[in-house]
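Chemist: Next up: some structures, all given as structure tokens.
Just so it is clear, none of the values below were taken in a lab; they were calculated from the coordinates. The shown structure was predicted, so the numbers you read here are calculated from the model rather than taken from an experiment. Cβ atoms are built from the backbone, for glycine too; each structure is taken alone.
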Structure P
Amino acid sequence: MPAPTQLFLQCVKGLAISNEVASQDLVLKDLAAWLSYIESLHPKSIAMGLDRVSQMISRLKLQPKFAIITVAGTNGKGSTCAMLEQMYVQAGYRVGCYTSPHLLRYNERVRVNAEPARDDMLCRAFAVVEQARQCEPLIALTYFEVGTLAAIWHFMQAGVELAVLEVGLGGRLDAVNAFEPSCTVVTSVDLDHQEFLGHTREAVGFEKAGIFRQAVPAICGDINPPASLVNQAIKVGAKLKRLGQDFAVLAQKDTWQYQTQNKTLYTLPMPALRGLYQLNNAACAVAAVQALQARLPVAADAMAKAMRQLSLAGRFQIISPQPSGSASFKLILDVAHNPHAARALAANLRAMKVQQGQPIGKTYAVFAMLADKDRMGVIDAVKDQIDAWYVADIAHARGALAEDLAGLIKQAITKPAIKTFAGADNAYIQACIDIEACMDANENDKIIVFGSFFTVASVMQLLPNSAV
């Protein structure tokens, strides 16, 4: 890889870049060059702390006037952000949304009114951040820190009225937390990223509660939150509202009710995102909207339209591709990469079996994970729902080897059906071939692709755009 300075010069011609003239004088290079460059700026891919970002906020004069909803949580962050984004868009507001990671294109991370930012817009934002970073003293920023600063700068240029910001890791020391929120949400608390967040729910809860602020609404979607989270809310004087205590969900056949103080405030359609656990995420999103009604009012019909029109790739996303042979099957994409998410995935798979009747069909798993995740915890959560495992490597420095994953599966299951592959794409292709060749294949057969964003992205690249 070229040196950082060389990479930067590939992106711009060394012209002066300022907020005022960036749109006119900046000579853009492709987005891939910028992404390679910002990846090289810090020796660590993850470096917790707010000092660097705070210095950059001062240099860039990033003082957004728009409202900010900050969303943290072990799982459910992306779904909750998508729901908030859609509700405010349907209400007629100009909405920015910053999420991570992405599946196919970086642009997915930075959206205005649900539309990904164009390459040239992102390049311009990166250039403005880079100009400020290179002032003395030089500041070494991580990939996520640059991305966060660039997203906020872009939202300011786009004139958004609200930004929904997804925390990247934890909360207290995450770059997103350097910006003052108008409302905060913690969707769930469980174990993940233990090397950074701690090895107990209490430790993780404290880190996630770091996004709470004095007198600012704080929404918690965890039915049984750690005491550390509740105590932190009390300590800082946040306006904590808890699912199951201050607001509740009542599921019905085709609708669900959002309730407060045993009164139904809204009756809304079931979220288009599958899984009963999505109702908890939807309730958190509605609670956040309700907390900001005085500033940004949203009518019930906008909420209802948002629930119907939700779309989020890789969250128990069901596709019906048609392979070349006569057999048909359902393809399910799910980025579940920790035990908490894997338990939700297993529950969805069980529910499908109950709904579809006989014949039940087989479930083929295309599975790959990062080595620093709780691989055995994920395997244990879903093992009873899988008939055959197609285990793959991930071409990433943190990727687990297929052979190692296969060894863990053999520890968890007696005589499992396992095949190993160099990549999830190859594993998926072979699973399709095996279904076509199977004499008792039926329309209820499923291929479930899960274990990592990388796993899902690898298979998504094989699918026609119309399918995704």
Structure Q
Amino acid sequence: MTLTLRTARMYRDAGPTGVSAAEMAGLAAPLAAIHQTVADDLRHGLEGRFGCLSLPDTMTASLPAIQAMADTIRGRCRDVVVIGIGGSSLGTKAVWHALKGDLPPQPRIHFVENTDPYDLHRLCAQLNARDTALICVSKSGGTLETVVQYLALRDWLVQHLGAEAARSRQWIITDPDGGWLRSLAQRENLPTLPIPASVGGRYSVLSAVGLLPLAVIGVDVEALLAGARAQARHCRTADAASNPALEMAALSYLLDTAHGKRIAIMMPYVNRLRLFVDWYCQLWAESLGKLRENAEPAGTLPVRAMGAVDQHSQLQMYLESRTDKMFTFIELVHWDHDLAIPLGPEETEAYPHLAHKTVADVIDAEFRATREVITQAGHPNMTIEIPAVDAAVLGALIDLYERTTVYTGLLYGINPLDQPSVEKGKAIAVSVLGTNRRLADLSDVEA
């Protein structure tokens, strides 16, 4: 199953603020150069700088070990708690949310992300410790929020089961060599899976970070990787007209730097992709929001929207505010489960346009109408058509956006793999905790 990219409305022919053919032609040499840089690097697999883009191929060898661990967890527990934040959980949540309607009822999966003590308390009250597995995920092995919640949940297990039984319900996914979690796992003989050194959190969903919990709950992780591999094959050429990730990167870069489109709105017309947008927002923002020397900062601001719901909340702003936006719509071209709209005589008189229509016809009309008014308002936009919502399609979307993000960062001349300012905030939080200061004193804290 392949994705279809419709980009015509991003170009000058569709509106005065679109990208011109001359602008794309002028970017051909830089695009070829960055494509070659990535292609050369990928020959080194996980040892390369962009090892994250090799995961669809390199993780295949690890699937038997991941599946075996998933079988153990599934045989032992009815509830799985994934402890992680940001890239350690968003991709996994996105895939789970998209596919959950077709998954078996157990094991149930729970995500512990934000350090909200109320939510943590309520979760523990709902779970039976004997039937609960903890999967703790942290690339560094020391993410503050994750460590705090893991310690609390581990103590909850120990209090209910004792230390030995508690250990049999813990699994760790972390750096292969260092960090607090790796040391803990070695001391207590906890089962672990590695996050490759070249793979950062927000690019890690196709590693053990996502594959283990998804395999536990019954997702076809082989199909997930296969979909990503199939999409990667469409990106082998340096010609943007034939490489969807390269074209998307070029359009985003040019619309920002040459046309002032600084806001990138993703608006799927598929409820099941709502959390995919959350994953995209972190990937895009954390990878591309960087300062550049002697130039405007890189990156466009990613914004979440949901069709058709946000036609009733955000659309007015989009249509009558500044033309500083670009849009990506995601359309499902075939709905497996559709419902006819039953109309009696009174309903037919009130809504004649609904005669012989289905629910899918309505959301399709809403999408096409919104895309048209967005175009008329002067906002460049593109549509990604997906043939289904399944593991293979989700793998393809993940690879497409990870690859696009890397290409776009290289066009800006920044490193799309780091997050230096995020690290500053982490350091300040540790300092606040260490000096026992309250939030009012933050201005006195030095990173």
Structure R
Amino acid sequence: MFDLVIRGDRVVTPQGVDAFDVAVQGEKIVAVARAGTFGPETTLRLIDAGGKIVMPGGIDPHVHCSWPVSHPDGTPGFSDPPPVVSRAALFGGTTTIVDFACWTHGNTIQRTLERSRQDWAGQCHCDYSYHVRIEGRLPPELSGQIAEAVRAGYPTIKIFTTDVKPGRKGRMVDFGDIWEVFQVVAREGGLCVIHGEDNDIVMHMYERLIREGRTGFENMAEVHNALSEDLSFRRVIRLAESVPGMALYFMHVSAATGAQAIREARARGTPVYGETLHQYLMYTAEDYKRPNGQMYHTYPSLKSKADQAALWTGMSDGVIQTVATDDICCSLAVKVQGKRIDDTTGGNAGVEPRLAIMYTEMVGRRGYSLQKFVDLTATNAAKIMGLYPRKGALAPGSDADIAVLDASAKRTVRKEMLHATDYSPWEGHEIDVWPSMTILRGKVKVEDGRFLGDPKDGQYLLRKIPDDIRSSPLL
């Protein structure tokens, strides 16, 4: 007897969208069959999801829990921790998040990972993994530690090509060290995930705008500009193309120039993948001028309407594979405290409404297929990050991570309906669906607004990047 069967008339599977029964035993999907195949006598619980959308649980490949932020009184602090973010993720139909284990000088990567394990153990409601972030001038001994981490199941290495803000000296990795890291990661079968901006351009523009007295955050797009993204992406790609077997994943692609650099590299057969954020798809630099315009900001900055249009085109034609959030969950007071180009808080609280907003914008307003929507919000991230088919698929043998979206639950996003913080940059958006049920490894964690999870539910996911993802632009 099955533990659970979900019956739906719009079930998104690797074979297409149709009416299916999805049978669950323990933590796994054990069968996907024509709707009506499994009767009540075959299962402990039969869930009728008729009229709803049944999809694999969402995967957000870019979140930041417990990220350093400043409080309004100037004291240092942190953004909200894993229990808060992961709870919101489950409410929003996302069952897997990928955060960062941040190596710093004086530590080893292995000690960094152990500290992260201790910090997260029993503290995450959904499943999770980490990118290993490295920074600054890299000591020679780090190469062996990176190799060990990739082999041990931590195969994605995060690199900054800029310090981002003048007060963050030491975050950028120089290109000689990036070249060395690429050689190690390529040899060991990993993937580098890149924050790509040209540091010379970014810091020059900070200095220029400060000199000219144009320090208001509404000028942010002049600092973190499209030229910076163009120069950095192309330089990183050229470096990767000199290292056989090197694959790249560009985080938070924000500009037409970045999308075009990826497009050209993929046309040459280079295994390069692009991620954008729902902020960039929904807002532009003009939104900085709105009340509390800092709400819409992350790094790199919002860009122009033309850049935004290029990102939508990139998602349609395969240049952009994933939509993430760069989630930094904090209070409105923290988010809007910065007034200048050099002190504005990045990220925003977006992990919960991501699926509903992107369904509305992709399927409801632009005619994307359900399959394409699921690819961009779940399946492609699983494939690129080495989680597929355990995650990102409704298929026999996959984890029973399932989101049910109710298409009759059209509503307006209000901060009061969300479960993370006291504001939402999506306030007032009309949405076509809302998750009515989220299942994590066979257990119902959210049902009709009731939360049934526990912070001990989340499991860490060791990963291995597939050879076909690394050998050519597969997706």
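Chemist: Have a look at P, Q, R and say which one yields 18.4 for mean count of other Cβ atoms within 10 Å over residues 64-71, as calculated.
Modeler: Structure R accounts for this read-out.
Chemist: Here helix-only ellipticity at 222 nm (-39500 (n - 2.57) for each DSSP H run of 4 or more, over all residues; to 500) was calculated and came to -8000; which of the structures P, Q, R was it taken from?
Modeler: The structure behind it is R.
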